[in-house]
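Just so it is clear, none of the values below were taken in a lab; they were calculated from the coordinates. Because the structure is a prediction, the values reported are computed rather than measured. Cβ atoms are built from the backbone, for glycine too; each structure is taken alone.
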Structure 1
Amino acid sequence: MSGSDPASVAVGLTLFRPSPAQVEAVCRLAAASPGPVLAFDNGGLPAGAAEALERAGIRLLSAGRNLGIAAALNALAETATGLGARRILLLDQDAGPQGEMLRALLAAADRLDGASPPPAVIGPRPLAGAGHKAPAYPVHAGKAPRDGLVPVDFLATSGSLVDLAAFARIGPFRADYFIDAVDLEWCFRAWARGYSCWMAPEAGLAHHVGSGTIRGPFGLAMPRQPLFRMATYLRNSAYGLRLPHLPAGWKLRQGLYLPVQVLLYWRDAGYRPRVLSRLLAALRDGLMGRLGPPRDLP
């Protein structure tokens, strides 16, 4: 069975308190997928949802509590490998049927056959959902595009087609990050360990981060997120400044941008002292290497 055969691709979904409509959408996705479909429940399936997922042929993984996105992704990749899958398409619960996107990503994988360094992950072009800011993927310096595909420093996990053999060599997502910047750290680690990350512009996927957009001067924009999410992002980003496989140029830009994000978020929160204190504590925790689940996780 070819690695570009859709049947050789597992679909791995992360679930966090999905609505009944999202559960129904996941079941429809499973019905259209030729390969195995896995879902990791990070705590909070509505009544009857587990039974509905299992009736749809979805293999449900669950620890009964929220372990974070990284632990969920690692469990999905490990299970897919055990089932003999060559690749895994990672999706979140907001993603609808993705047959056309998967075909485009598999075609991109064929075009990257023989590329050096070999691809670890191929993802779609990010699209902005209504009222949301689409993430931007920096082009990887020193690596030329190939057949219309763009080498990028990193891309979001949702919508990503991950090569499971490469995943085994690069290592798992950092579970101590818990949620934010998990994909960024892993992709930079992939480049450092002799693999590459690519975006396929012909494939697109809308991303919905937060509940809207916070806008600042000079065109600056960032997602509006709950305080614990923003704090976790700041903590993990600050910790990334300590990691040798993150490039110096990225660290410099982050070092300049993080204080701006703190000020924008604090302004959006009405300059409440409690909010600023939480954000500054998160930066301190990151610089000191204090990771793990956020202490104010809902």
Structure 2
Amino acid sequence: MAADTAEAVEMRGALVRLRRATGLPVAFGGLVEAGRQQVRISELSGTATAALSALAVSSGNGLGGKAVALARPCAVTDYSASRQISHEYDVAVATEGLCSVLAVPVVVRRRVRGVLYGALRTAQPLGDRTLGAAVAAARDVEQALVVRDEARDLLATAREPEPTVGGAAWEEVREAHGALRALAPRILDPELRAELLSVCGRLAEAGPGLGAGPGLGARHVRLAPREVDVLACVAGGATNSVAAERLGLRPETVKGYLRSAMRKLGAHTRLEAVVAARRAGVLP
């Protein structure tokens, strides 16, 4: 599935960053399988064998299972001889030739969603710097999963807008539109990103401002995607600095997009730009 592919890309990137930041020769990881209390190792970086590939790690078992059960990082200096963990996966670990291993859980909204591992082929302590880098890599995956979760939640509520709803309900629709526009550029999965933008388009087209008096000619104005993103933030009351933070841009860049959009819409103020954009069917 596309979602699985996007999550795999996030995990793979985190493993590469982990190895680069720490110098660890091996990194691997996977996500918790839906409806099951186990992690399936799906991504490998620097491994010499396929021994760890598709390994199912149950909560509480081995080092990764301990990290899942405790929802905190765990490490051992000599995996096969450690008394701190159970040894269900010794054969796979020994086949790959791993000794010192750390495991960091990926935790989203207090729920463990996966585990990142880093390992050495020699028995030596893994210091605080290495652990810190592993935690940072796990945080990257967590943030990516949070973005995807938020996007799916918003899609669930905004996928079928009702054009006859009242003013208060339309404010919720407008908030959802702004949030979706801000999230879309951060989504790696092209199919999910396309769906987000498609829903944004339907929300805008269904807006009650269509055809509402002067400015209807603005429907022919073509705004760049980032100009629409900025207007969506402005419509929600965001300042340039807040919009920049949401969109991952510099405040000066946001100001430039806003000026460009205002010029295309024939607006002289931020409020006029939002009103014109709604009449143009660009915003709901």
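Values computed for the structure shown
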| item | result |
| --- | --- |
| Computed -16500 for helix-only ellipticity at 222 nm (-39500 (n - 2.57) for each DSSP H run of 4 or more, over all residues; to 500) - originating structure among 1, 2 | 2 |
| Value 5.9, calculated as distance in nm of label points 7 Å out along Cα→Cβ at positions 79 and 263, assigned to which of 1, 2 | 2 |
| Of the structures 1, 2, the one that 30, 24, 18 was derived from, the read-out being semi-axes √(5λ) of the Cα gyration tensor in Å | 1 |
| Answer label among 1, 2 for the case where distance in nm of label points 7 Å out along Cα→Cβ at positions 15 and 223, calculated from the coordinates, equals 4.2 | 2 |
| Which entry (1, 2) yields the derived value 4.8 for distance in nm of label points 7 Å out along Cα→Cβ at positions 47 and 271 | 1 |
| Comparison of 1, 2 - label where distance in nm of label points 7 Å out along Cα→Cβ at positions 39 and 239 is highest | 2 |
| Winner on mean count of other Cβ atoms within 10 Å over residues 71-78 once structures 1, 2 are ranked, highest first | 1 |
